[in-house]
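Next come the structures, one after another.
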Structure P
Amino acid sequence: MSPKIIEEVYKIVESSDFQHRDRLLSIAARWRDFNFSTIVQDHNFFWEDKEGTVGKAHGTLSAAEEIEFIEVNFK
């Protein structure tokens, strides 16, 4: 995510009355600081909230795996 998108997300959540607003602000604040150390838990929070059945996160990609994923899927 780009810094611009992260900031937009933060502002939307900040001015909202969303269920789980405090948790969402906490996640967005970490992302705003480029802290993705809990990205698996963050992903699974959304996944569980939406009652996901496919796509639960179990780990993160290495830097090389991320580059390959981007090259294969977005270029």
Structure Q
Amino acid sequence: MTSLISIRLDENLLRSTKNKARLLHLSQTEYIRRAIEQMNKKTEQLARRRRLKHASLRVRKESLKINTEFDDVEYDPKI
């Protein structure tokens, strides 16, 4: 299902969009649709990277804690 949207563009941006679409033999609508799809993909990749970084930092913090506990046990003179 498709929906219709209306956007306002600066004349320079509109002119540039029309020219680029023409160079690629695309309609203006298809050019804008692809640009939105590309931006959505980039935004999702950025969000995924942020989630992975956050998870990695949590795991790293927990790993450091466990390593410290192992060090404490390994060098405990009572053992």
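Since every read-out is calculated from the coordinates, none of them should be taken as a lab result. Since we're looking at a predicted model, the values are computed, not measured. Cβ atoms are built from the backbone, for glycine too; each structure is taken alone.
For the read-out helix-only ellipticity at 222 nm (-39500 (n - 2.57) for each DSSP H run of 4 or more, over all residues; to 500), a value of -19500 was computed from one structure; give its label from P, Q. Answer by label: P.
The value 13.9 for mean count of other Cβ atoms within 10 Å over residues 5-12 was derived from one model only; which of P, Q is it? That value comes from structure P. Structures P, Q were compared on Kirkwood radius over Cα pairs in Å, and the highest value belongs to Q.
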